[in-house]
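Just so you know, all these numbers are worked out from the coordinates, no wet-lab data involved. All figures in this text were calculated on a predicted structure; none of them were measured in a lab. Cβ atoms are built from the backbone, for glycine too; each structure is taken alone.
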Structure 1
Amino acid sequence: MNKTAIKIAAAPISWGVCEVPGWGFQMDPERVLQEMSALGFSATEFGPDFFLPSDPSAKAALLKTHGMVAVGGFVPVVLHQADHDPLPGIVSDLAGYTAAGAGVLVLAASTGIEGYNGKRPELSDAEWEIVFRNLDRIRDYAATLSIKAVLHPHVGTMVENEDDIMRVLNGSTIPFCLDTGHMWIGGTDPVEFSAKYSHRIAHTHFKDVDLSWAKKVQAGEISYYDACVQGLYRPLGQGDMDVKAIVGNLLSAGYDGWFVLEEDNVLSAQPNAGAGPMASAKVSVDYLRAVVEEFQAQ
């Protein structure tokens, strides 16, 4: 098989930087970007609003000083309420994307409840139709700016489980962000999804999973946050996810989107230099590169 360059990016959540209030110790951007760059990453997702400068030109300049560019970012947005139009907020967000050179808007269908542990509302068929219309409107608007909007099925959101995902597959044309951890917890096998619906996958959040903890989240025995603290996610190759099968399914289908390496970490304190998140991220990126090289050598 011909060797083609794949696009690998980092994510601040791997360094414990998260939008959820109270999500552990938050590292500063200078150190995070320095460590990303030292590992050979040349691109990252934005992370939460407080992480990088709010001014798009300042954001791009900071990334450039570390040899990095912006991929885009994760944006939770309420999509199901008839009296709430999400598009004006997206228009504002994407103005910043354009200025920073980012090309992927990663949407999550927010419940409207802070965090990811609350009980989500059950949607009527009419409310699902509102979700579909809003997803397609956002996708179409983003495309006018040469930005690809994707939907991220996510624990604690309106699109979480297999039934939710199938509804969106059939009701909307928006492509998906394949998040290997969140999909599994929601009851969707990411290996099967990447094989059957590769044509609908335009972005990937790659994480390995300790299925013993994932099953506890599925069963409601432990919160998502507490499972992350206990080690729900592992560096690629050290968990129970069939990383090789997913890479093979995507690349065989001609996938040309980003592989964003994510390991949702919760930190209790500033890690020692080269330890903690950096060490885990190195394992993941080295493993992914080896898997891709093995696949391309076939």
Structure 2
Amino acid sequence: MPGYVMDRRGWTVIDCGMNSAETRAVWDRTFETTLASRGVGDILVTHGHVDHVGYLGTLAERSGATVWMSLAEYLTAGLRITEPEERTAEQANIWLAWCGCPTDEGETIIANRIGVRSNFVPLPVQYRRLQTGDSFLAGGASWEVRAFGGHAPEMITLFDPGRHLLIAADQVLSHITPSITVHPGEPYGDPLQEFFASFDVLAQLPADTLVLPSHGAPFYGLHERLAQLRSHHEARLDQVEATLDTPQTAYAVALMVFARAMAGSHARQALSETLAHLNYLQRRGRVVTSLDDNGAARFART
């Protein structure tokens, strides 16, 4: 759910939740209490996933606040909302066939992907752009803006050098690992490399930085957490590579590596994350790719 920072213009809201009955009830109570005497001046959206931006259009209209986002996140969130369902399904069908996914399983995955749309409202027609190197004023401080890839194409994070505070969004979480997934429109994408690249930048922040993540409680130990996340994905890379003694489709590898998720409602995320690890290995020469007679990509150790 959202975070708040007080400033002379009013509150700055960091993210706004998805469009759901629960979110609407929270915002109704907030307008009746916290925002009754001072409104919202700015809304900063860290990235375009539904739990961060789904309610944005309604909140911006209700508050009259200025909306701040990165270019890539504004465009990708808008595409999720406005792209015709037929095109979304076509793109997913082509991607799933390329991954070697059976048709019946693919239908469930496509329905899940399209169903997320109900948790979005249309975005505001205008916004203010944020990118790495910008400064963002809120709470009496000038926050350093850094944008990172990995979990999202251009996720915004904010760092206050005076107080050593990092608003980390989903880039660094305390208790779970952010999902690193390949978008169906970019099947050869390498988001894991982008995620690793962010560690090199974040590791330069002070060791006593207090991390304020989008999910979970604030925590200290940024450097240790970055090392844990890197170790987790390096172990996952080894696990994925170990399945490739013979050529395998991304779908077959996902069944071996993420068996429980593939059997449940998170099959799309599990398949996308499997592909992210396969693509990372392929880009670094540890894996080769070929197409079988059905047009599915098959991955094998070099």
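Listed values, structure above:
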quantity: Highest-scoring label, criterion being mean count of other Cβ atoms within 10 Å over residues 55-62, among 1, 2; calculated: 2
quantity: Winner on distance in nm of label points 7 Å out along Cα→Cβ at positions 87 and 119 once structures 1, 2 are ranked, highest first; calculated: 1
quantity: Which of 1, 2 yields 1.0 [distance in nm of label points 7 Å out along Cα→Cβ at positions 263 and 279, calculated]; calculated: 1
quantity: Test item: distance in nm of label points 7 Å out along Cα→Cβ at positions 79 and 199 calculated as 2.0, pick one of 1, 2; calculated: 1
quantity: Structure (1, 2) behind the derived value 21 of relative contact order in percent (Cα under 8 Å, 6 or more apart); calculated: 1
quantity: Label whose coordinates, when distance in nm of label points 7 Å out along Cα→Cβ at positions 127 and 159 is calculated, return 2.3 (choices 1, 2); calculated: 2
quantity: Source structure (of 1, 2) for Rg and Dmax of the Cα atoms in Å, computed value 18.0, 53; calculated: 1
quantity: Identity of the structure behind 0.40 (criterion: FRET efficiency 1/(1 + (r/R0)^6) of positions 63 and 95 (r between Cβ atoms, R0 = 35 Å, to 0.05), calculated), options 1, 2; calculated: 2
quantity: Among 1, 2, which structure scores highest (criterion: mean projected area of the Cα convex hull in nm², for residues 23-110 alone); calculated: 2
quantity: Parent structure of the calculated result -0.42, -1.34, given that log10 I(q)/I(0) by the Debye sum over Cα atoms at q = 0.10, 0.21 Å⁻¹, for residues 47-182 alone is the read-out and 1, 2 the choices; calculated: 2
